[in-house]
1. Assuming 19.0 is mean projected area of the Cα convex hull in nm² as calculated from a single structure, say which of 1, 2 it is.
2. Can you say which of 1, 2 returns -0.56, -0.63, -0.80 when log10 I(q)/I(0) by the Debye sum over Cα atoms at q = 0.15, 0.16, 0.18 Å⁻¹, for residues 291-378 alone is computed?
3. Tell me which of 1, 2 gives 18 when you compute relative contact order in percent (Cα under 8 Å, 6 or more apart).
4. When distance in nm of label points 7 Å out along Cα→Cβ at positions 171 and 211 is computed for each of 1, 2, which one produces 1.1?
5. Ranked by distance in nm of label points 7 Å out along Cα→Cβ at positions 99 and 227, which of 1, 2 sits at the highest value?
Structure 1
Amino acid sequence: MTHTSRVQIVADQIRQRIGGSGFASLAKSSPSHFVPDPRDPKHHDRKIDVRGLDHVLEIDVEGRRCVAEPGVTFARLVDMTLPLGLVPKLVPELESITLGGAVAGCSVESTSFRYGGFHDTCRSYEIVTGTGQIVHCSREDDRELFDMVHGSYGTLGVLTKVEFDLMPALPFVRMEYRHLRTFEQFHAEMMECCERGDHDFVDAIVHGPNHLVLCLGCFARHAPRVSNYRGVNVFYKSTRTLDHDWLTSRDYFFRYDTECHWLTRTLPVPGMESVPMRLLFGRILLGSTNILSLSERLRPVLRMRQDPHVVVDVFIPEPRLDEFWAWYLKMVDFFPLWVVPYRAPAPYPWLNPVHAARNPSPWYIDCAVYGKRNTPAVSFDKLLEDKTYELGGIKTLISRNSYDEETFWSIYDRERYERVKRRLDPHNLFRELYAKVHRRR
């Protein structure tokens, strides 16, 4: 079956659902990367089957360009391009993340200091609208639509094709870990490395107030040895003690996948960071696909929990990072903390211009809080959301969101979003953005 035929099947499904009751959402092969919300009404939606949209259509080695369907995972894509000496300019850290998810959401990784998000490396998109029409957009043609698909979380239409850049890659990555003892030194050295640009990868793992590890990586043609964090060894723990390390490039890209960063600590099966438990249950419980699928299967149990774990990325304007850090130590005080410098090429059009102007710098620092437990008395999700807003930052919407509607649309550009929404999805088949991401009580 051709790509055109597969897209036509999706378009036909959409047209069949126009005029019916209720909303529609997608039936996909890969697990959802939204933080599980047992009360999310999408569980009762009419489904549009897009599982067939998982083909790589073209790899142009000379032009360093790839065209693929949105259901392709980055793990499969890397397996195809790396032997050719190429990889996407941004590879999200979990094997189960798809191209479509990286576009519609807001991807981030250790090349973000150079390239921003995955969307910033894309050239064009093909979309099936909420009326079943097939439209194309790019940086040169229909730029508003091209920019607004990013960060739309599937509320404007169904992405069916992505064209994006590739970059040269080598088989190995040499890691350097700089162990810093004060936040001031850490902040200054991280930004100096970003500005200098002589590393391929820059991120950090903060193990505590006085142990901040700057993780610097460079591609390498050869390696004297390689470490393996797919079995009994835990990647984030290795950064506590090592000064240098070597990984295959593939293992570097997905170094956090085995634990979903460190979310194995939150699984209902305790002790999954221990060697015996990993040997016994690793094949069925470790890895992002297993962990996210388990969360979906446990939806009825999760519905009864009043103290879920925090899973959130907050993008703090770099000039306000010191202020955020002082607040974080006092109010949250949870580690490890993943820190990723992110350079936005320009303010994203989906941001409210007034809110975007609150960051005078092109730099945001993604602070990823994974695993802090909320309590009946304190919602750390809400505390982080409010502080991020106060500092002029942005929170990824795959987490739990409790914004009131007025606050939400002071962050996001309602006028621009609604204009594109009316054009692509006039019947509101896919829900509007606030309705989709707002947390259900």
Structure 2
Amino acid sequence: MIKLEIPYGKTTLSYEGSFSSYEFLLAHGDAEASVPHQEDLITQAMKAPIGGIPLSQMAKGKHSAVIIISDHTRPVPSRLILPPMLAALREGSPDIDVTLLVATGCHRATTLDELKQKLGSSIYAQEKIIVHDCDNSANMVNLGTLPSGTECRVNRIAVETDLLVAEGFIEPHFFAGFSGGRKSVLPGICARKTVMANHCAAFIDNAGSRSGLLQENLIHRDMTAAARMAKLQFIVNVVLSPDKRVIHAVAGEPVKAHAAGCGWLSRRCRVTPQMKGDLVITSNGGAPLDQNIYQAVKCMSTAEAAVAPGGTIIVCSECADGIGGDAFYHAVRDCASASALLDRIRKVAPEKTTPDQWQYQIFCRILKEHRIIFVTRPELRDVITDMKMEYASTLGEAIQRAEPENKHVVIIPDGVSVIVA
């Protein structure tokens, strides 16, 4: 008998039953989830910056600073990271003019309520906050050409400040290798055109554009170049436990600090199944990353690396925010098949990339080869079937539909916390 608890929104989905063969894929060192004194990890990292000088020294003589902060789609504990960053800036330059620039990329604008919850009432009330708008062309500056040949257009507020820094968090990313670091700039505060080209079909299709890979990753290459062109000087990035507590922090020069954080995380979260699963059960780790179907593609890509050819994937995601992208939904709903849509996407030139194209490209790559059963709210039943998946109202129903008898089952409770190698 086995008991499963799969993260779902702010709670879990439970299942008790038996499998003839199964295994769990978990990040190593999950006992670290109860690490105390999260703030101490952050301040210690800032006191010993990697590859550079402390932020307080960097701020000396500066009149203005911009801190790029994450948006509502990321579980970055900004209320813990920002106070020491703000204090360091003002220690170095007491009268420095600080702006918090919310890195929405091409996501919807973060709401006031979401900002209050993310930042805490004190920071929200006292600091100047601007939400990035990728479609505000008048507020973009062309910094030149990225290695791919794409224009690097970045938010003017970030370009014109004396000191550009960023907070963030590092986790496996399904096509950028890892989140954090340079992603604060691209896609975080770039123009839509720049983001679209970075997420083009050819780059997404490249074998180097996978979770945990950086060296041969063309998407990462352009992101790093954009951060350098924007003159990002300092980052504070954290690694989070499954219960969203800080268990590691890095600070300092963006490329070196980010590389150190990725190395630490890779040693912790790289896993290899004993054998590929005929059935893989996974989730996006609960709220906030399971807020919509769009984001759930991330855990699907993890499952893709662990599932046997022709196997079944069960995805558990509350999707409190619904679909997450109209273009994503309509492209999949309206196509003849996943294979047909994938063939069409692969012919799209980088400059013709459309919103959400990368997401349904990856989704179709998985759907083309595997049966997907999606466990979510009943209100989304029709949407799930429209998108050529199977709907299940409970985890038990999904497992029953998958007919797990005589199958090897791989369970990945948090599909965005591990790299399957």
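1. On the way: 1: 20.6; 2: 19.0.
Here the read-out was taken from 2.
2. 2
3. Source structure: 1.
4. 2
5. Of structures 1, 2, the maximum of distance in nm of label points 7 Å out along Cα→Cβ at positions 99 and 227 occurs in 1.
Read-outs throughout are calculated quantities, based only on the coordinates presented, and are distinct from any laboratory measurement. Model, not experiment: these values are computed from the prediction. Cβ atoms are built from the backbone, for glycine too; each structure is taken alone.
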